[in-house]
Structure P
Amino acid sequence: MKNIAILGSTGSIGTQTIEVVRQYSEDFRIVALSCNSNIDLLEKQVREFKPLLCAVYDEDKAKELELKIKDVPCKVVGGMEGLLEVAAIKESDILVTAIVGMIGVMPTVTAIESKKDIALANKETLVTAGHIIIPMADAYGVKILPVDSEHSAIFQSLNGERHNEISKILLTCSGGPFRGYTKDQLKNVTRDDALNHPNWSMGAKITIDSSTLVNKGLEVMEAKWLFGVTYDKVQVVVHPQSVIHSMVEYEDGAIIAELGTPDMKLPIQYALTYPERRVLDTKKLDFYQLKSMTFEEPDMDTFLGLKYAYEVGNIGGSMPTVYNAANEYAVRKFLNGEIAFLDIYDIIRDAIDSHKLIDNPGVDEIIEIEKNVYDYLDKNYK
């Protein structure tokens, strides 16, 4: 029996994690859950799985939930302290970090210090604090198991191979809903257009990031930390069918890839059961129906999110945090209908250009940098 704690159990990755747990209820036990504010769904999850602990980041909502489930023997906690308590709960073996944004950094640090393995779906943690997280995980003997489909594919393609023999990581990209668009065409795209992803079902923020290729930029930075490579060894390949989830090219020219249908439950389950594989109730890939696969070079002159990611990644230090914070700010404004699609890139560029680099920021500095970026952008984009 493996005991699981989930940060972000009401979101896209969190609910799919719960589906995996349901399929193998005899092997998994949920001991802690958390959400931002969706207490109606969290209440249902608590009543179904009877965890020992649940946390709600919105402290007022935490108080509401406490009243709702007073008949259930489950402790309710709120705020960041609540998330940290979920991360450190002594009964868990593995923490699924399924929350979106830099809010995941501190709970991940706490979980590592508590010697919990991490099923990592919160890419911002490594983007902003990879220089802290990876050495810490090594020091505490903690596994970081990737949940992103692309990084899971790379992880699987590296199984049994020597990492020092990597020639290149080939990170696949669907291209999002606007693949092939020009800048002129992007001027008038809407929120609903951007949320209409051709292949994957994801939360709103990640879907917008996919449309700008910021998500792929974050994944490039995540890959650098997860697999210990330099940025020149991470190549993005647009693959519209999303059948090849990513590949590794070795120094002898051999390429190993992981293929499958676009279903996030596969990488989630693999992270939870690693190194075992289990039956997964999902649609299987049918090569007779597939017929063909195509590949393209990403247009980084139009989709600047990816271009800026390589830039800030190579600079390092505090710049990836600035990039990530500015993007979170801009995406929120776009989803609220306050800015146009291309304004997302302008906001990220402005934040990068206005920032004074900090070479090796600690966790407290990273959080302060995020706040400073928000303050700067609030003054200029009200």
Structure Q
Amino acid sequence: MTAVTEHIEREVAIVPPKDHTPVIRSLEPSDFPTPTSRDEEFRFTPMSKLRDLHKGDVPTTGGMAIAVNKVPGATFELTSAKAGDRQGFTDKIAAGAWASLDSISTLTISADAQLDESVVVSIVGSGAVAYGQLDINVEKFAKAVVIVDHIGDATYAGNIDINVADGASVCVVSLQDWDAKAVHLAQHRITLGRDSSAKHVLITLGGEVVRILPSVVYTAPGGQAELFGLYFASAGQHAEHRLFVDHSEANCRSNVVYKGALDGEDAHTVWVGDVLIRANAVGTDTYEINRNLVLSGGGRADSVPNLEIETGEIVGAGHASTTGRFDDEQLFYLQSRGITPDEARKLVLRGFFEDLLGQIGVPEINDRVRTSIETRLGGQI
């Protein structure tokens, strides 16, 4: 073998993966290696703070209290069986949560139902290690808003599957307003039928470590996905959101908008947006953007947009990412008009998030989000 041949073989051996599609999908935690900080998917994650959830075998020590309001056209039930054809998860944490389940929570929006009231699923932790699986099934031509509210304290691995049938439309808001020491790890998987639409909103305000992986799969043409995120990390908090939008069908659309702010020593936010447009996904229209505002020294924002295109027959595709520090000139201007420094910071932060709250379009959560951010900004939580 010549030296030239040896060099070529080495080059082939280190070629990176073709795309960001997960290599392993399984419901069995033993099918996955235990992740470490050397793995690409976990290189930003504080592994020592996950309380061994990444090992996939931490025993349950308690449950989560779940309450759902009654809305005509929506039904909620707990089932003990794990029957049915379910796609495998993509990491050991999610598979471990599935293997540890005692029951599955299922929310069904009946076909043709047009819900006038939001369905609120309250998930309350009491400090225990717990696991969860929430299935949100939106049947044909139904329309609904679902709010999943996480509060209290927990070490929690809880996944959400959102299945949207043909012609249906749903807005799912997942609010992470945990106490300061909570750990929450999850996969949120969205499956879209023909001409269906989903708005997925992540609002992460509390918790020591929150790591959520939303993904979108299109099963037929005409699907539309909007993914919005709003997060605020104060001192010592880690908020991580990793998205994967898999455009595998023709004439589908996706729009991703995430905004985050950091304030305090060792505050850390991570946003990774992976969008793949496959060769057969002609007519795709996609865009993703992430903006971060650093309010003080000692924080770190990691932002990684990735866009892979395998066909030139698309409507449009793009991505953008910006991270900037708090504008001292804005602060000086507001103070010169008699506004205190603390109030000035709150006003600037509210302005940063306000347009995103308008795009989310769920008025009942807006005041709560504003109040929670301002309280945390003041160092009261």
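Values in this text are rule-based calculations from the coordinates and carry no lab data. Just so you know, these numbers come straight off a predicted model, no measurement behind them. Cβ atoms are built from the backbone, for glycine too; each structure is taken alone.
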Label whose coordinates, when relative contact order in percent (Cα under 8 Å, 6 or more apart) is calculated, return 15 (choices P, Q): P
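For structures P, Q, calculate FRET efficiency 1/(1 + (r/R0)^6) of positions 106 and 162 (r between Cβ atoms, R0 = 30 Å, to 0.05) and state which one comes out highest. Walk me through the intermediate numbers first.
Values: P: 0.30; Q: 1.00.
Biggest value here belongs to Q.
Which structure, out of P, Q, was distance in nm of label points 7 Å out along Cα→Cβ at positions 194 and 234 derived from, given a value of 5.1?
On the way: P: 2.2; Q: 5.1.
It was calculated from structure Q.
Work out which structure the value 15.2 belongs to, where mean count of other Cβ atoms within 10 Å over residues 226-233 was derived from one of P, Q.
Values: P: 15.2; Q: 24.4.
It must be structure P, since only it matches.
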Taking mean projected area of the Cα convex hull in nm², for residues 82-185 alone from the coordinates of each of P, Q, which one would give 7.0? Q
With helix-only ellipticity at 222 nm (-39500 (n - 2.57) for each DSSP H run of 4 or more, over all residues; to 500) computed for every candidate in P, Q, -5000 is reproduced by structure Q
